[in-house]
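Before anything else, here is the set of structures, which you'll find just below.
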Structure I
Amino acid sequence: MLDFFNILTEFSRTNCVSICAFLVPANLLATLLTIILTVFRRPSYQVWPSAAIATIFASVMILHVYTWFIIGVVMAPTYILLWLAITCLLTNFAAIMFQRASLQYHSKSY
């Protein structure tokens, strides 16, 4: 029987450069889009999908970094990528909370 976890972790470590070359810009662009949509006070149906996609990219990056931690690779790039992913997650969460608070404030002021 195939061990799916080992296959995924081996794929992640074998294709690390390609995965990071996609995930780093994808994380940054998706999070930037969420920030822009929030700053321009766009409706929830535009902010939430952007934040969801950015969260998926950040979660995949965290899982990718943990595959390196599992085998004991502890280097600066692993911590930098982990920090980037966590920062993107927190930024998206803050954007959603800011947008919800802003909508509640504006609905009460009228």
Structure II
Amino acid sequence: MEGGLKKLSEYRGMWLFTMFDLPVVSVEDRRRYTQFRNTLLKLGFEMLQFSVYARYCASEDGSELFRKRVQKALPPGGQVRLLSVTDRQFGKMEVYYGKRKQSPQQPPPQMLLF
């Protein structure tokens, strides 16, 4: 264990994806889209692609907590999908910028307190 940090199990840690298609036709639609996106950012999600955000959670229980927070922020229209995958599964994702392969995001270091 280095400096109080320890890598958590790749099977315990979860990535919660929020994928959405929201209407942006009217001014009110765009306002709701922006509010939803800003809420995701405040909850610690990061944009992977347009309308695809992900957040690392140390456990399935943590993932469930953030699912509920996203559900509270759902706008009245459009479609939102939530998906949890293990850190291990997330690490198998292939990411390309053009034809160059990149590594997927890394989970943040977790400090274990006992």
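Each value in this text was obtained by applying a stated rule to the coordinates, not by laboratory testing. Being a predicted model, the structure only gives us computed values, none of them experimental. Cβ atoms are built from the backbone, for glycine too; each structure is taken alone.
Structure data summary
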read-out: Highest-scoring label, criterion being mean projected area of the Cα convex hull in nm², for residues 47-86 alone, among I, II; value: II
read-out: Winner on FRET efficiency 1/(1 + (r/R0)^6) of positions 39 and 63 (r between Cβ atoms, R0 = 25 Å, to 0.05) once structures I, II are ranked, highest first; value: II
read-out: Origin of the value 123, where volume of the Cα convex hull per residue in Å³ was derived from one of I, II; value: II
read-out: Which of I, II yields -30500 [helix-only ellipticity at 222 nm (-39500 (n - 2.57) for each DSSP H run of 4 or more, over all residues; to 500), calculated]; value: I
read-out: Structure from which 1.00 was derived, FRET efficiency 1/(1 + (r/R0)^6) of positions 15 and 55 (r between Cβ atoms, R0 = 25 Å, to 0.05), options I, II; value: II
read-out: Comparison of I, II - label where relative contact order in percent (Cα under 8 Å, 6 or more apart) is highest; value: II
